[in-house]
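Quick note: the coordinates plus some simple rules give every number you see, no bench work behind them. Everything numeric here is computed off the predicted structure, so don't read it as measured data. Cβ atoms are built from the backbone, for glycine too; each structure is taken alone.
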Structure P
């Protein structure tokens, strides 16, 4: 399988998704949109992976390429390409499918719990009821038409969605390992405050503890989604 990766920031690379692709023998081409790379040709990929980033989907004045990217994701879905989105990427997919993307009532930043829905646990056997995952967002998406809700949290009711054979969007970051977590922390320009915001020290100290479980969740979800 050929994977096209849309990357929006130097410190938000594919991480464990790249490891999953290498282990499965999938090829991977990364397009660094933040430094001016062109979008891939539609026949150059089977799976489109849309990563996170510090921007919001509607900040066209600051990042003009967002509008072109949004149209490209919509076209990829219309062409029957499978699309996986992480955080900003999930928001871009939701927007392309007609769901609203708005400011969340809370900022979530740090290792915080989610609850997987019954539908998620049926679709992805092996998921536990709850997991602790890395959050790094202030916006959220609505549930796109026809999508299944995958997870919720205390601070944000929409944490993931899926349409089988079409798209998978996650609001949180299963792809991070301890090194990538450090890059997230170092790349954060201004540290927010809020009920669901951890300190940089807390985030770095917990990264290794959660890595292996989240790696297994991620690899299993990608295997199942791409095989369905």
Structure Q
């Protein structure tokens, strides 16, 4: 699984900034928020949109701040960055004591009876370090594997898919590999394959599908 794009970090940041509203719009719809692209742009620009709940607008604004955090800071690929991203993604959406902290209550996954195990900080750090230490795969493949590991691990009380995609895209951007983004027309298939992955822990089919359908970029 080779890198599809070979950009400098600066070029990849340019691509991300140019299309950031589109990425946020698609992420919001992935969370079940039926917002239009124009309304996402209005919210991104600080405007007011009717027909959305306060929490739905918070999801979109929090994605904006999390993306800006990635694009404007030098960050390590580590547990600390995961927790920082979680704080930004779910700010004002969960209780303060849950911001950036591993969940201590069980969670249910829609569409399946499968339940994720409780996260333990030492195990999370060990598993993340093991993933990041892989040398025999491309950075694109690494980013996808980190994303899927986080999604299945369900380490936080809320916001796991958003944090997982942001962390994966941090890796993509740092290495000039483009952006992982799931178009609206692909989201139903993504969820179908994600549920299958949750239940089986067999990631190859979903990883390949994401590689084929969900990598965005520009050939400079």
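Just a few scattered comments:
- In terms of mean count of other Cβ atoms within 10 Å over residues 46-53, the structure with the greatest value among P, Q is P.
- Origin of the derived value 1.34 (Cα Rg over 2.2 N^0.38 Å, for residues 78-141 alone; candidates P, Q): Q
- If relative contact order in percent (Cα under 8 Å, 6 or more apart) is computed and equals 20, the structure in P, Q: P
- Value 5.2, calculated as mean projected area of the Cα convex hull in nm², for residues 6-85 alone, assigned to which of P, Q: P
- Origin of the value -10500, where helix-only ellipticity at 222 nm (-39500 (n - 2.57) for each DSSP H run of 4 or more, over all residues; to 500) was derived from one of P, Q: P
- Among P, Q, structure where distance in nm of label points 7 Å out along Cα→Cβ at positions 14 and 150 as derived comes to 2.6: Q
- Between structures P, Q, the greatest calculated value of distance in nm of label points 7 Å out along Cα→Cβ at positions 22 and 110 is seen in P.
- Answer label among P, Q for the case where distance in nm of label points 7 Å out along Cα→Cβ at positions 134 and 198, calculated from the coordinates, equals 2.2: Q
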